[in-house]
Every structure is written in C-alpha cells, then in structure tokens.
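K.L.:
Multiple structures are listed underneath, in structure tokens.
Derivation of every value follows stated rules applied to the coordinates shown; laboratory data play no part. These numbers were taken from a predicted model, which means no experiment stands behind them. Cβ atoms are built from the backbone, for glycine too; each structure is taken alone.
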Structure 1
Amino acid sequence: MDFCLSPPQRELQARTRQFIAEQVIPLESDPRRTPHGPTDELRRALQDRARQAGLLTPHAATSLGGLGLSHIDKAIVFEEAGYSPLGPLALNIAAPDEGNIHLMELVATPAQKDRWLAPLVAGDIRSCFCMTEPAPGAGSDPSMLQTQARLEGDHYVIRGTKIHITGAVGAGVGIVMARMEDGSATMFLADMDQPGIRIERQLDALDSCFAGGHAIVHFEGLKVPAANCLGTIGQGFRYAQVRLAPARLTHCMRWLGAARRAHDTAVAYAREREAFGQVLVRHEGVGFMLADNEMDMHAARLTIWHAAWVLDQGEDGGHESSMAKVLCSEAQWRVVDRSVQVLGGRGVTDLSIVATIFRDMRAFRIYDGPNETHRWRMGRRIAKGGTT
C-alpha cells in the first residue's frame, strides 16, 4: 500500500477542510440543532453550501452528480467532514443516507433510482433503514427478524415493529427488511408518509447528530407494490451485508474526524491553561494522555486505510471492516475520553464541543453490530482455522 496522498487527494482534503472550517463550524451553535438532531431546515441550509462548494454527496457516482470517490478517497473526505458534528450531514454522507445510497446504487432498478435515489443524492429527501426490532426480533442477530411480508395479489403487505430507526421522522423513503413466507428476507422501498406506517415516537438518546433522531416505527398492513422490492426477492440478508461492510468503515472515517476535533480542542486548552506553575501540557500526566491520543488516531487511520484499500481491490472486505469497526470505535472513544479529562470542567459542559462529541460517539461501539458480536465472529473464524 502507498500511504502518500496524490495531488488530487491533497486538493480534495484541503478543500473539504476549508469548507468545514468556514461554512459548517460557524453553524454549530445554530438553534436549529435539537436534541433529536438538526432540523431539515438546517440540513437544507448546510447542503446548499456544500452544493455550491461542489462537495454534496461526493461518494455517489458521477452519473448521479457525485464525485465517484474510491474508498480511500472517502477516508480522506469523511474524516474531514467528521471534524464537525454537522459536517457529515452538510456533505450528505451521514448515516443512514450514505449507506442507503451505496446499496441503492448497486441493486435498485432504473425506475427506483429515478424515484428515490436521484432525490436522495440531490439532498431533496432523507432516508431510513428499517431492520432492528424490539425483542424477540432482529438486533445484532438479523436471523431473528420478525417483521412479515405476505404477497397479496400484486402487492406485499408488511406487518411488524422496528426500533432505533435513525432518521425515520422526516424521511422521504425507507428501506424495510421483512421476512418472507419461506423464511428468507427481502428489502422493500417505501415512501414513509403513506398509510400503514405509524411512527410511535422519537426516542430520547445520548446523541444528537442524526437528522430525525431515532424512532419506533410500526408497519400496520403497509402495502408495497412488487415493483418496489429492492433487489432480488429473498436476498435481504445478503444485501444487508453488502450495505454494512462499507457502512461500518465509513462510521470509522467520520468518527476519526470527531476524535481529531476533540484532541485538537484539548491540545489548545492544555497549551494555555496553567496549573502548579506551568501550562498543563508540560505536566507528564496530561502530555502522556495527548501522546496516547496521537498514537490511537494514527493506528485508527492506518486501520481505516487498509480496510478501504481492500474494498478498493474489489474484495468482500467484510472481515476487514469488522475488525476496523472494533479497533477504531474503541481507539477513538479513548481519544475523546482523554480529551474530556484534559479539559476538566470544560469537557463536560457546553463550553466545549467535546462534550457533544463524547455523547454522540458513545453509541459507535453499538452501531452496525456491537463490538462483542464482531469479536464473537472473529473467534468463530479462528476456531474454524481461519486467521485475522
């Protein structure tokens, strides 16, 4: 692997970094940031700025108006975007839209792309991904899927309940995972404002960076035309992995930017704040924590780049993205936690962006499969004679 950035990559990195600094960070105190995420009004304002800068939905294909980024390119841009809690939303690369765009590019029909993917890439609508269910339904074990889809004439009728659905409130389209009569799973595309879909409520959560927050969603006899099946009938579990492998990695990319922001904030404070006759950074207890931060971020970045390189070679990459998810989520959490400690009282109040990053990042060890599930799968691979 060549870890050196090419001139076009350096230009893209610098352009994204400048955009985040000048156009996004100044809006971090905007009152349209709510406990359930930025409002759609704020989202549109941010994305208008990204559109003018030529950075909107950069991971989408050039034929759709994106930049057609490779996974390595994404690692560069997504880290820079993650430097602000509003950055991924501004560039239209936040979860779940980023992963849904990737999946729909691969498996949606031309008609489905015209109806849902094009406006999603343009930032005209948001989306959600409806798979997780309350017990005893699907969670870290998708095979426990309880939501049912039954063919009735030329429509499928979907019944079930989903929970922790990010972005459901205000979404224009949802990808709904449901079990078929033969026990297989299928994904369906559905407009979220139609009869048969009821959002029970938004959940109060630690994080506040996702537009629409997280919700409980009921599918009460939702009728979906057969033409709105996403991909092949019965291939839902396989498509979930197609979506999740790169989506785990892009989480790592975005949160690396957030960790770097927390670290930079702590460093700036430690260079100015004095205690016991010298600035904090001169005290070994603080200097060592900041040194550990730099090592954790360096290791996370190399891990991301390796997994991105594997995906760019056309390989499955599921194992590499799974390892990256565990390594990065834990390393980046340590960076933010240490940064809070260095900042002291500032780190746990609204006097610093780090408190927001701390709350937002805690769930990263749960998103896209809890770390314990990934370790369990790695252990099974080792037991079968495989290697990590």
Structure 2
Amino acid sequence: MQAVITSLLETDLYKFTMWQTMLHRHPETQAEYTFVCRNESAYPLAELAGDVSRELDRLCELTFKADELAYLGALRFIKSDFVDFLRIFRFQRDFIEVRTNGPTLEVIARGPQVHVMGFEIYVLAIVNELYFRRFDAAPALVEGRKRLDDKIALLRSFEREAQRAHPFEFFDFGVRRRFSGAWQREVVTILKARVPQFFKGTSNVLLAKDLGLVPIGTMAHEYLQTYQALDVRLRDFQRAALEDWVQEYRGDLGTALTDVVGMDAFLADFDLYFAKLFDGLRHDSGDPVEWGEKALAHYAKLRIDARTKRLVFSDGLDVPTALSLYRHFADRTQLGFGIGTNLSNDVGIKPLNIVMKIITANGQPVAKLSDTPGKTLCHDETFLAYLRQVFKVRSA
C-alpha cells in the first residue's frame, strides 16, 4: 500500500519557519507533543494504531531530496545553515510512540524539540488518511467535486460585487485534516486553474513547489508556548517570542498569532514597537468579528494606519464565512483567509477534529488559553490556573 507521506516537504510552511528559529535560538530545548481527537469518530481510532506505527516507520526512513533542499534554500527567509541541517536530518523512531488506551489512539513525541517538533503535521495527515481509507472513496470524491464546484461558483458570483478597498485572497491550509493527499492536490490544482484571482497559495510546501504557488505560513501556537518554559519571566514570554522572531526574520514572515493566552492579553504585549515591526495578525479562535474590531481599535490607539496592516483569519473557515468577514473588514484593512478542512476534507463524511500539541518544554507544562474554550489545552491544571492569574484571564 502507498505510504501516506512520501516527501518530507509535505508539511506546513510554518513548521520550517518555527524549526529554523528554534534551531538558531534554543536548540537545547526538550519538548513533548501529544495527539488529541476533539470530536467523535465513526469508529475507535485505536484501531489505526498498527497502521500508524508502520507509517511512522516509513516516515523515519525519509530524508530531504536535493531538489527539495534547493527549493527551501531559494526562499529568502530560509538560511543556508538550516538547509545544511535538513540535509542530514532524519526523524528518529525512538522519539515517537504509538499506543492505545481502550478505544483511544495515543501518539506521543518526546525528545529534543528540533528533532520532534516536525512530527506534528505528518502524524495528523497519517491518521486522517488511514481513517478515511476505511470509507468508500468513490462517492466521497463525487460529492467533494460537487461541493468544490459550488465553492467556485460562489466565488465567481462574488466577483461581480462592487470591489472593496482591498482584494479578497484565500489560501489552502488543509494538510493536517485532509481526506487524502491526492484529494488535497486535486483541490489545490483546480483552485489555481479556476479562481487564480482569489486563490493565492497553500501552506503545503510540496504542493507550493510542484504547482508554482506561494507557500504560506509564519508561526503556530507551539512556538509561543515554548517560551513559557524558557529562561524568561512567564509574564514576558510573548514579548520574548516575538522579539526572537523579529531578530530571526528581519521583516519577513510578519504575521503574529494572537490567541496563545487570548487576544486581550496579546494586545497588552503588542506595543507600538511590535505593531510597527509586524505586518499583521492571525486569528485562530474566538469570535472573528470581535477579534478583528479589537485589532483595528488597537492599531487606531497606536495611531497606526490599519490599511497598511493585514488581518489573517484561519479558524474553521468556509468560503461563505470568509466572504462575510471580507465584506465586514475589507474597506479598512488588508485581509487574508486560510481555509483548511472545508477545502481539503469537505466530501460528505464527518471530518476528524484532531491536533497534536506541545504539552511540556524542558520538563515544564505549557498551555494555550484559547479564546474558544474548547481549544484550551494543558495537562496541568495548576499551571493553567497560574497562567490565567498572571495574564488576568478569567476561566471560561
């Protein structure tokens, strides 16, 4: 049977950008990541354990190919020493464990962060594809193509609307929850061909390379969470993480993620210095309109022209929601929309809501205090309470 992952380039761009930063800034950090399914599945995911384990065996045999390294090295923000690191990099099977707990599938990656942080997207893609292989693919793909046609028709009808001050642009963010790798490739290929005026890139670095698209991504929660356990005051972890990012990329990759301890706590740290240095902000939890209004009010308070900044929305979007948000904000600021599951796994079968999140760094707990209560993740309630206290975040 065809391996799910056949190229190490088939992951989200932000895995590489965070990886490079941690290699340069904190290469000694130890970390633990754990797999979680947030919703009910049609059958116990524990049944996949043997196949997941075999796919990880295959993953750990892969290395980066010469043309893949050349592609990464040609990206302006990727440094040559990081490419050299990737040239000799291989995932270590000893650093990742697959086990079951009754009907629950457990996957734990534990070891040096620069050797285990890359597992996340591959694990999620593997679990998804193995899960959906148990369904009849033919009718699912027929339904998926119909739904994709409907999305494209909606976009083309939207094109006839009066244009706002800033263009509508969306991206594929679908690697982690896709129906299959082949289906994601088909979707992205069709979107590039049929709505290139709106479709501007993908987080999937392999697809970006193969299809001549812009690879999209900056940072994820794990990056900022790691700083909760580094040698800075907990109260200062967001500023420390943002400062290291600024120093690493010197103006590139300027979209900051806001919801590790909630939008209000983020904005308290996002002062004039950072607001000028970063191009914009990314939304990933909580009410998107409320979030966007807070962002614009913050820029206004700092006397920054929001038309020079960019708000990126990426929380469970579909095309109608993205268009609605565009209509609300597009005359006031630049926008981008990262659509994941609704592009890569809208085939008439209930998708899995799976994540693989960092839970400790250097032996200390780390947490995400999401603006959406169900997205809060921490295995240590004492630390979670302390984090809330430090940042004055009320319990949901």
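K.L.:
Out of 1, 2, choose the structure whose coordinates give distance in nm of label points 7 Å out along Cα→Cβ at positions 11 and 163 equal to 4.0 when calculated.
P.N.:
It must be structure 2, since only it matches.
K.L.:
Continuing with the same structure: Just checking, which of 1, 2 has the largest value of relative contact order in percent (Cα under 8 Å, 6 or more apart)?
P.N.:
The structure with the largest value is 2.
K.L.:
Another question about this same structure. To test your reading of the models, identify which of 1, 2 gives 0.65 for FRET efficiency 1/(1 + (r/R0)^6) of positions 179 and 259 (r between Cβ atoms, R0 = 30 Å, to 0.05) when calculated.
P.N.:
2
K.L.:
Thinking of 1, 2, which structure, once distance in nm of label points 7 Å out along Cα→Cβ at positions 27 and 331 is computed, gives back 3.1?
P.N.:
Considering all the candidates, the number was obtained from 1.
K.L.:
Let me ask you something else. Identify which of structures 1, 2 gives the largest calculated value of distance in nm of label points 7 Å out along Cα→Cβ at positions 59 and 315.
P.N.:
2
K.L.:
For which of the structures 1, 2 does the calculation of P(r) over Cα pairs in 5 Å bins from 0, in percent, for residues 123-202 alone return 3, 13, 21, 22, 16, 11, 7, 3, 2, 0?
P.N.:
Only one of 1, 2 returns 3, 13, 21, 22, 16, 11, 7, 3, 2, 0 for P(r) over Cα pairs in 5 Å bins from 0, in percent, for residues 123-202 alone, namely 2.
K.L.:
Assuming 0.65 is FRET efficiency 1/(1 + (r/R0)^6) of positions 115 and 371 (r between Cβ atoms, R0 = 41 Å, to 0.05) as calculated from a single structure, say which of 1, 2 it is.
P.N.:
1
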